[in-house]
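Any read-out appearing in this document is the output of simple, stated calculations on the displayed coordinates, not a laboratory observation. All of these numbers come straight from a predicted model, not from anything done at the bench. Cβ atoms are built from the backbone, for glycine too; each structure is taken alone.
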Structure P
Amino acid sequence: MPRTIRPRRSVLYMPGSNARALEKARSLPADGLIFDLEDAVAPDAKEDARGRVCEAVRGGGYGEREIVVRVNGLATPWGRDDIVRAARSGAHALLLPKVEGAGYIREVLSIMDVAGAPETMAVWCMMETPLAMLHAERIAAASPRLGALVMGTSDLTKDLAAQHTRDRLPMVTSLGICMLAARAFGISILDGVHLDLDDDEGFEEVCHQGHAMGFDGKTLIHPRQIAVANAVFGPTADEIAWSRRIIEAHSEAAAEGRGVVAVDGRLIENLHVAEARRVLRLAEAIERVAGAGA
C-alpha cells in the first residue's frame, strides 16, 4: 500500500461517547485524532459510541487531519461489530488494542475486507503488553497495511510492575524495541501518553526525549498538550532553511561533477540530503494540514 506522508506530531485521543468532544475536534490543531471506543467508553455506552463515532467520521469536517478509530478487542462483545462498522466509516485507520501477534492483525484485516473497507484503510497497533514487546518484529512485519505502532505505556508500566518516572528509564528497553521494529519495516511509531496534566515541564521533557529517540509524534489525552507536541516534533524554521541549503548545495555540486560538498564546514553526503528532503516533505505536509484546518 503506498505510503502517504502525514505529520503525526500530535495525535489526540477523543472519547467516542462524547458528542461535544467529537464536534470540538474539528477545530483542534492536532495532526491526528483517535476516536476511542475502547478505554474511554463504559460498557453500557459502547454501542451508542460506535454509532456516534461512525456518524461523525462520515460527516467529515476534520480537514486533512488523520482520523483513526480505536476499536475494542475481538475477544470482547463489541470488537467485531466495531471493526465492521468502522471499516465503512471513511476513517483512515483502525487502531487495535493489545496486539500481541501477527495472526491477530491478519484476522482483523480479513474482517475489514469482508466488511468492505477500502484498501487504503490502514491498521495501527497498540503496543502495550510484555508479549507485544517480545513480538514487535512480527507485528511490524505482519502486513503492508500496517500504518503505525502506538506505545501504550500506561498499561505496559502496569504489566511490568514498573514505576512512572520522569526519565522513563523503566520504559527505555520497550520503547527501543518497538522503535527498531517500526523503522526496520518503514512504519510510523508514536510515543505514549503523559498522564499528569498539571506537569507541563515534565510533558515537554518527555516530548523532547521521544523526539530524540526518533518517535514521529506523541499521543495525547488533552487539547492543551497539542501545541507543545507540535513544536517539539515538527521541524523548526532553522531546520527547514538548513535542509534547503543542503539540497541546493548538493545539487550544484552534482551538476559540476563533484560527489561531495561542504556547507558551513560540514561535509554533506547523500544521507544528509535524504534527511533534508524528509524534513521538507514533513514541513509541506504540516502546512497542508494546518491550511485545511484553518
Structure Q
Amino acid sequence: MSYERNFQISETAVTFQPGGIIPLWPDGPPTTLNGVGPEVEYRGPVGTVGDALMLRNVSNPTLTVYRPPNGKPNGTAVIVCPGGGWRILAWEHEGLDVAHWLAAHGYTAFLLKYRVRGTPVAQADYDAEMAQMAALIDSTRKGKTAFRAMSDIVPAKFFSDARAAAADDGRRALAIVRERAKEWDLDSAKVGMIGFSAGAFLVVDVAVDPRTAPPPAFVAAIYGGETLGRPLPKDAPPLFTCIAQDDVLLYRVTEGLYSDWTDAGRSAELHIYRRGNHGFGMAKQGIPSDRWIDQFRDWLADLAFA
C-alpha cells in the first residue's frame, strides 16, 4: 500500500511521496497474532479527530521512508509509531502528518506500520465491538483514583501479545534504519523514535528493553508509555513526553513514566497541557497542546539532533 498526501507547511503546499516501503520481516515475522484478517483501510472519528485515515488487521509490518523534500537531510532519523490501542493504527494524524512535518524540517522520517490485534472484517461489527469496549472503561476515575497503568484500563490479557509483537517490530525497524543509515545520508548514532498512545508504549518498551542492540538515540512518548517497573538500562535515551491533564486514560500513566526516567537519573522532559484530551496528534484544536511538536523540535535541537 502506498500513500500520498498534500500537507500545508508555512502556507506552502508540499507534495510528499514515500521514498520506499520496506518490509520488516521478508520471511515473515517471528511471532503470529491469531485472528488477524485481511488488512482494512477506513476513515472515521478517533481521539479528538472527527475524520481520519486508519488501518486495521495489520499483519505485514513495514517502514515507509519520507526524506526531506529539499534533499538536505540533517542526519537524524525519526521512526514514527502511530497509536490505536494495539487494535488499529491512527495512520493519518499520528503517522502521515507527523512524518511529513519531520521531513519538511530536515529529518528523515520512517513511518512504522506495526502489527495489531485482529478485529472484525466488517466495519459495522468492528464499530460495535469498540463501542462495547469503551463502555467498560470507567472514565470517572480522576485525581487520586486515576489510572496508573495500562492494565488498569484494559486487562493485560487483551493486549499483551499485540504489545509484544509491536515492540518486536519496533526493534526490527530500529535495526533496519541503523544498518542502512548511509543509504539515506544518516548518522546511525542518531536514530530515535516517536510514538503516540499505544505507539508510545512501543517506543518505551524498545528503550527499556532493546535486547542485544543499543537503545534508540532518543524517544518521544506522546500521551502514553510505561516501564512496568522494569529497571532502566544505564544508557536509557533522553525522553520527551507530553500529555493533556484532561486525558482521563493516560494522564497519571505518563506522569509515572517521567518519574521512572528521572528516578533513574536519566534525562527527561515533560509537558502537561491543561486540556487537549487523548489522541490529539497533529490535529489542530486552537489550544496550546497544538504546539507540542514545536517543543519536541526545540528539545531535539537542544540535544544536537538537528
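Out of P, Q, which one gives 18.6 for mean count of other Cβ atoms within 10 Å over residues 171-178 as computed from the coordinates? It must be structure P, since only it matches. Among the shown structures P, Q, from which was the value 36, 61, 4 of P(r) over Cα pairs in 20 Å bins from 0, in percent calculated? Source structure for this number: Q. Largest in Rg/Rh (Cα atoms, Kirkwood Rh), for residues 43-98 alone among the labelled structures P, Q is structure Q. Here mean count of other Cβ atoms within 10 Å over residues 195-202 has been calculated and equals 30.4, so which of P, Q was it run on? Checking each candidate, the match is Q.
When distance in nm of label points 7 Å out along Cα→Cβ at positions 131 and 235 is calculated for each of the structures P, Q, which structure yields the highest value? When distance in nm of label points 7 Å out along Cα→Cβ at positions 131 and 235 is calculated for P, Q, structure Q comes out on top. A value of 4.1 for distance in nm of label points 7 Å out along Cα→Cβ at positions 27 and 243, calculated from one of P, Q, originates in structure Q.
Source structure of the calculated read-out (distance in nm of label points 7 Å out along Cα→Cβ at positions 155 and 259, 5.0) within P, Q: P. Assign the value -14500, calculated as helix-only ellipticity at 222 nm (-39500 (n - 2.57) for each DSSP H run of 4 or more, over all residues; to 500), to the correct structure from P, Q. It traces back to P.
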